[in-house]
Structure 1
Amino acid sequence: MIKLSIIIPYYNTEAMTDELLGILERQVTRECEIILIDDGSMLPYVPYQDSETVKVYRQENKGVSAARNNGLKRAKGEYIVFIDSDDLVTDDYIEQIFQAIASNPDTVFISWRSLDRRLGKVIQNESDEFNPWNRCVWNRVFKKTYIKGLKFDESLMVAEDDDFLKHLPEPKSKTYIPKQIYLYRAGRPDGLTQRKINGDFLPDGRAKPEKPRIKTQVVVYCANMQKIGGIETWLFYWCQNMKDDYDIMIVFRDNMDGRQIARLSKIVRVYKLMNVGIDCEVLINTRITDEIPKQIRAKRIIQMVHGCYSTLFCCDIQPNRDTVVCVSEVVAKSYTNLKDYKVIHNFLSTEEPKPCLFLITASRFTREKGGERMLKLASALKKAEIPFIWFVFSHQDTKLVEGMIKMPETMDVRSFIQKCDYLVQLSDSEGFGYSIVEALEMGVPVITTPVEVLEELKFRDGIDGYIVPFDMTDIQPERFLTIPTLVKYSGTNNETIRKQWKQLIGRMKPTHSYTTENAMLEIQMLENVGDLELGRELKQGEEVTMRRDRALMWVNLGKAVIK
């Protein structure tokens with residue numbers, strides 16, 4: 001029985017595919033088949049035509065989607081995995097997959113890295129899945145019954161992986177291979193993916209006639225962009241300040257974070273480099289490590305230099321640049337051979353920063369204390385694009401979301417509360433609501449669920465803070481930006497409460513024989529002992545302060561001496 005079918009769409013990559021198959025052939029077993037679909041290459045792929053382990057099928061040139069669909073049609077394995085013909089795998093690739101599918105999951109996520117080690121991803125839990133690079137089919141293993149006859153859209157020349165994945169149902173079970181067993185060949189201009197994207201060939205192998213080209217004044221090129229970084233900040237502020245002076249297009253090749261695309265697209269055009277050429281007056285290359293793609297033609301090329309030359313970053317500046325711009329004199333002088341350059345400091349933002357909410361919760365992160373509601377509130381703030389920092393003081397080990405910070409439990413959280421914008425308490429119910437009352441007493445507004453005790457505390461929605469519904473369906477997070485200014489809360493009075501207790505207990509005359517001056521005693525341990533009250537092991541030679549009677553107990557036992 002075939003357990004695993006490896007499908008390889010092939011297009012004009014003979015030398016690299018030979019290397020890949022050589023690695024796979026050493027690993028293949030009777031439970032594994034290798035299917036190579038030759039997608040109408042200029043020359044048929046023949047090295048493994050007579051192989052017993054690799055089945056080679058040739059088709060007319062229809063694209064990578066059609067090649068994968070052809071492989072799916074021929075696959076006999078219980079599981080399916082795809083490998084691009086210009087990439088490589090490790091020597092234990094098949095073994096690692098067999099171990100992962102032993103638990104019978106619907107899908108397996110494969111960790112990967114680029115051959116030059118500049119890119120990579122270790123995938124070992126759900127949080128690692130959501131990454132633009134992981135929207136590929138080559139870093140997953142699919143159970144055939146899970147795919148259920150789904151095919152790749154053959155009309156798509158790019159993003160066919162992402163389209164395929166979007167149409168898959170949510171897997172009932174999944175697992176991960178944390179070892180990086182897939183080796184991606186990044187940045188190869190004549191690679192299978194890039195050549196297909198560029199549209200270099202007609203079905204018969206002849207060069208295509210040039211398509212109409214995009215024309216603009218200024219292209220700012222960045223091969224890929226991360227979520228955050230100095231270059232990413234420079235690019236946004238540069239576009240923000242220069243957008244009224246020129247027609248600007250941001251061009252990226254490999255990957256750009258979705259949030260970066262969203263904010264840049266509001267001010268300039270953002271374009272992923274594909275098979276359409278671009279003509280511009282000026283090209284600004286943001287990184288000295290990025291080669292300028294052949295699809296872009298520019299009358300002048302400006303090379304940005306953002307980082308200093310060092311032993312960690314020692315890439316030389318390409319010679320075919322019309323102008324080199326360094327962001328500081330320090331950067332320029334770090335390149336000893338750089339003589340002709342300009343120094344232009346970075347722009348700063350022209351906009352006022354969004355207000356950032358500072359939130360505090362001092363509560364157990366459990367269902368009845370509103371743990372799930374807290375996550376929904378964080379999600380609503382994020383969706384409304386309201387920045388926030390949320391300190392959660394709790395002893396529970398729980399997985400918080402971006403913006404939430406777990407803090408160790410403390411005996412007195414008031415020092416933190418008095419500095420925050422809101423105290424957040426989203427419980428099912430509260431008998432008194434200590435955190436709520438303490439916050440109000442210090443003039444700090446509260447975000448709370450409609451617990452019954454609010455009426456007794458005389459809490460006023462919109463004045464003392466805000467009430468959100470138990471089901472969190474109508475949160476209206478934008479209102480939180482209007483932070484109420486509270487007068488000091490007077491809902492409770494210590495002197496009144498003291499009188500109530502005195503009346504309840506009755507009159508007595510205290511002796512006050514206990515004093516706090518000698519309540520604690522410092523000792524030095526003579527050996528290692530476990531202290532249940534402190535909840536830890538005390539080490540030999542350690543100096544520790546504890547209750548006087550407990551300290552004397554250790555001294556009398558000969559385990560410690562008084563300091």
Structure 2
Amino acid sequence: MSIDFTIGMAIFRNYDEAYFTIQCLRFYHAEAMERFEIVIVDNDPEGPDGKAIRSLIEGRCRRDVDRYIQFPEPKGSVPPRAHLFDVARGKFIVCIDSHVLFEPGSLDRLVKFFDDNPESDDFLQGPLLSNYGPHRIEGTHMSPRWRSQMFGTWAVDGRGRDPESEPFEIPQHGLGFFAARRESWLGFPPDLVGFSGGEGYIHEAYRQAGRRTLCLPGVRWYHKFSRVTPAHRPSVEDKIRNHVRGWRRLGVDLQTGSTEEPVESICAHFVGGAGTRDGKGVISFATFKSLCREAGHVYTGEDPNTRPDGIIIGPINYGSYRMRGRPLVDEFGFCEIDRRAEIEGDYDLAIVVKHPVSAKVRRKCERVIWCPLDMWFSNREESQLHPGQWIERKFKAGPFDDLIVETIALKKAAESVLPDSVRVHLVPHHADPRVLPDWYDPKGPIVYAGARHFVPEASKNVIREAAAKIKRSVKFDHNHHAWKALKGASLVLYPRLGIRTRMNLQCKPCVKVANAAQAGIPVLATDEPAIGDLYPDIRSGTPKEWGAVDRLAEMMISALADDPSIVRFPFDRWIVRMREIIG
């Protein structure tokens with residue numbers, strides 16, 4: 001029997017979980033397991049489960065192949081995983097939690113990858129499947145962001161939905177399952193003890209070494225998250241020390257990318273409450289600095305609780321506000337105030353979204369950042385103005401210190417009329433994070449998802465006839481959740497035919513285009529500066545062309561053959577940009 005692979009588990013008082021994981025490997029992956037040894041690294045061998053686990057491995061499994069390793073100290077999630085690579089006999093190591101189950105066929109695909117790439121230096125993982133539906137993917141990777149004292153939020157890349165898809169690079173992932181060639185293993189820092197610290201660290205270490213962290217779409221796994229009786233209770237102090245040790249060693253803050261202060265986002269999360277539901281930290285700034293010193297790092301950043309005391313003001317029930325205002329509340333812990341509510345007290349900072357800056361806001365707030373979005377949209381007189389006239393009018397009514405604009409035309413106009421003291425920031429509208437990157441279906445319908453004002457009934461009839469001419473169905477969705485209509489679409493239409501006013505053509509945010517790009521769907525638009533300046537690769541036509549059935553059908557055929565739009569403005573990039581502006 002040739003042992004080419006080791007599959008190992010680091011356990012701590014969880015015999016029941018380990019038992020079923022081992023039996024599932026034996027029964028559902030029997031052919032692949034002929035090339036594997038099973039290694040159990042017990043982090044609590046003298047505990048209540050130690051004897052039973054040892055008996056399972058040494059007495060009831062493959063006694064000549066599988067092994068039980070006692071590893072009583074140091075305790076934690078990282079040290080026993082690291083020890084697995086020291087004791088494994090296989091050339092390739094697969095590390096899993098004791099409560100992880102593989103979908104049938106997954107180990108066969110992993111074995112094939114290593115057989116085809118015997119000298120691979122890659123760090124390998126695969127899609128995490130949901131416990132609430134067959135074949136539903138919970139995450140192909142994690143986005144590098146803090147949430148609930150954990151670094152990393154689940155995210156799905158559409159390329160991971162097809163198990164036959166090619167491997168693709170990911171930023172990071174949970175460590176319930178990973179695999180690597182033993183001789184190429186880069187290892188964890190030896191001082192990561194207690195719970196957490198490995199996620200994100202190991203991925204960045206591989207990248208800094210010029211290697212890849214890959215998702216193998218066909219290697220799919222389930223993870224049991226809930227436990228009736230937790231085996232251990234991770235401490236906040238361990239979490240902070242471990243992340244500080246790892247990020248200090250890497251020399252970079254894995255959320256912000258900063259190399260000047262590599263643990264700033266750790267402080268912002270645990271002390272300032274950034275990324276938490278209630279916007280509150282769990283330890284004091286003094287305690288954080290003390291923990292940093294224990295981890296060998298002298299923290300040079302500011303106390304996040306001394307940063308600007310801010311408010312977000314806007315029409316809190318509007319969808320566009322929820323996309324641009326609510327995330328800032330979650331990210332910075334600012335207070336949210338409806339546009340009609342009274343402002344109590346004074347503030348260092350106000351961010352006003354989709355609402356004019358009032359004289360009261362100006363008086364009560366030292367710094368005002370204005371993000372108008374498309375306030376002029378429903379005001380016919382204002383939408384006819386030159387962009388510079390509109391900005392000048394609003395500034396006189398309610399002065400602001402910073403202006404956030406979504407189009408190049410509005411930025412140029414603002415800079416031409418505003419005082420030099422006003423900072424103008426071009427921040428194009430980001431895609432809705434709820435739109436997933438695998439929604440494109442080349443055989444699906446052609447979709448318009450947006451306001452009915454831009455597609456009069458006569459224009460809809462032309463669009464229907466053109467779609468029928470090329471044997472395609474067409475779908476119009478005008479409700480507030482129209483972004484959902486993109487799922488399964490083959491082409492997204494973005495015409496502005498009904499209200500072709502100056503402000504709308506030059507300055508209206510292109511959120512629908514950003515959403516289509518995020519979903520990986522081609523776009524056909526009308527030719528106008530607001531779209532073309534930001535998305536020069538998008539196919540477009542004049543209103544006259546959109547009014548001719550034959551010509552529109554030709555444009556649809558060409559657009560359907562285009563590559564999906566490039567994702568230029570994802571949500572995460574917008575958050576980073578806003579963090580830079582707010583300071």
Going by distance in nm of label points 7 Å out along Cα→Cβ at positions 368 and 448, which of structures 1, 2 comes out largest?
2
With Rg and Dmax of the Cα atoms in Å, for residues 224-455 alone computed for every candidate in 1, 2, 21.9, 66 is reproduced by structure 2
One of 1, 2 was used to calculate helix-only ellipticity at 222 nm (-39500 (n - 2.57) for each DSSP H run of 4 or more, over all residues; to 500), giving -9000; which?
2
Upon calculation of volume of the Cα convex hull per residue in Å³ from the atomic coordinates, which of the structures 1, 2 produces 165?
2
Structure responsible for 4.5, with distance in nm of label points 7 Å out along Cα→Cβ at positions 264 and 472 calculated and labels 1, 2 on offer
2
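None of the figures in this text is laboratory data; all of them are computed from the coordinates on show. Because the structure is a prediction, the values reported are computed rather than measured. Cβ atoms are built from the backbone, for glycine too; each structure is taken alone.
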